[in-house]
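Each in structure tokens, the structures are laid out below.
Just so you know, all these numbers are worked out from the coordinates, no wet-lab data involved. A quick note: this is a predicted structure, and the numbers were derived from the prediction, not measured. Cβ atoms are built from the backbone, for glycine too; each structure is taken alone.
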Structure P
Amino acid sequence: MKESLSLADAQDMVDKWIKQYGVRYFSELTNTACLMEEVGELARIMARTYGDQSFKPGEQNDLSDEIADVLWVLICLANQTNVDLTTAFQRNFDKKTQRDSTRHINNPKLK
């Protein structure tokens with residue numbers, strides 16, 4: 001695997017993996033449900049690591065793997081709905097920069 005991976009590379013890798021090992025993409029609705037499941041698993045680790053809950057004996061605690069699982073399903077959804085993540089992310093980044101260029105700097109709660 002490459003040391004540096006673009007969003008386009010990631011989309012291509014997931015698509016090739018799905019076609020070679022996954023038979024086909026799950027439906028968009030199924031992948032949305034899978035995304036919610038993965039976000040829940042991420043939230044469980046966050047609550048136990050940074051919140052007030054504690055881990056149960058033997059409970060898995062791999063934050064990076066859970067984040068990667070969320071990213072995997074997001075990439076699947078992007079691929080199957082023809083979203084170019086590079087373009088979408090850049091557009092979103094530009095929108096946030098324009099909208100929030102002074103919002104957080106001027107927020108007294110963040111001082």
Structure Q
Amino acid sequence: MNRLSIMEASVRKWDRIIAGKSSDGGVLDCPPCRLFYILVCTGCPIAAYTGKKFCRGSPYGRWYWHQNDDHGYMIKKVYCPECTRLATDMRDFMVEIVEHLKNKEAQKEKK
């Protein structure tokens with residue numbers, strides 16, 4: 001899998017969460033984490049985009065802490081309107097990275 005298809009899989013994951021058809025398993029079901037986490041988060045497209053490892057600099061922290069502090073369930077999914085907003089922020093951030101990767105590919109093809 002290339003980085004673009006991995007990030008497109010991330011968009012689909014967050015679309016399913018927003019639709020209430022799935023939950024967030026963190027590193028266990030994050031497409032980039034499955035390949036790049038291995039305890040050190042090396043080579044991840046999210047880390048490359050933000051310049052920070054472990055999803056720092058992404059909306060994930062706000063989603064995670066809202067889930068923890070406001071709901072406190074092991075299963076992280078949409079429970080309230082704020083959950084939907086935060087999950088949408090994360091999905092939109094993944095879309096932003098997909099677009100960034102597509103633009104980089106297009107620039108490479110021009111050369």
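Listing for the model above:
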| quantity | calculated |
| --- | --- |
| Among P, Q, structure where Cα extents along the principal axes in Å as derived comes to 52, 44, 32 | P |
| Parent structure of the calculated result 0.3, given that distance in nm of label points 7 Å out along Cα→Cβ at positions 6 and 86 is the read-out and P, Q the choices | P |
| FRET efficiency 1/(1 + (r/R0)^6) of positions 54 and 94 (r between Cβ atoms, R0 = 41 Å, to 0.05) - highest-scoring structure of P, Q | Q |
| When distance in nm of label points 7 Å out along Cα→Cβ at positions 46 and 62 is computed for each of P, Q, the largest belongs to | P |
